[in-house]
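Chemist: Listed next: structures, encoded as structure tokens.
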Structure P
Amino acid sequence: MNDLNAILEPGMLVLHPDQPDWGTGQVQSNVGGRITVNFREEGKVVIDGARVVLVPVYED
């Protein structure tokens, strides 16, 4: 698993770097490098953390 994805925890907001049209997603789970994210425009997606580095979103 990519080290940057290891910090992702349920409730955190992320963006998919290759799918900007999906909008902001909320991490549902992060188990064994498989990250389940519920994206605003795409719905629930399971992402292979070894292939995609999600971008954390920090809101004020």
Structure Q
Amino acid sequence: MGKAAQHPSDQFHYIKNRIKMLNQVVSSMDADEVDMDDFNRILEMIQQLQIKMERFKKDWDKE
């Protein structure tokens, strides 16, 4: 997905982009047609975002 974000502002920009992407995915779904696979895909995206944010938080705590 590109090079690793090292600086806090780069990390925050990465998070903002991931949230925008998540919003686009969710917005494109029809609530009347969503199934468990769709739900699990969104859940996985949220969990991956949370993992990344925890890693960035550790980096920020070091500074």
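Taken together, the values in this text are just the output of simple stated rules run on the coordinates, not laboratory data. Since this is a predicted model, take the numbers as computed values, not measurements.
Chemist: One of P, Q was used to compute Kirkwood radius over Cα pairs in Å, and the answer was 13.1. Which one was it?
Modeler: Here the read-out was taken from Q.
Chemist: Assuming -26000 is helix-only ellipticity at 222 nm (-39500 (n - 2.57) for each DSSP H run of 4 or more, over all residues; to 500) as calculated from a single structure, say which of P, Q it is.
Modeler: Answer for the origin of the read-out: Q.
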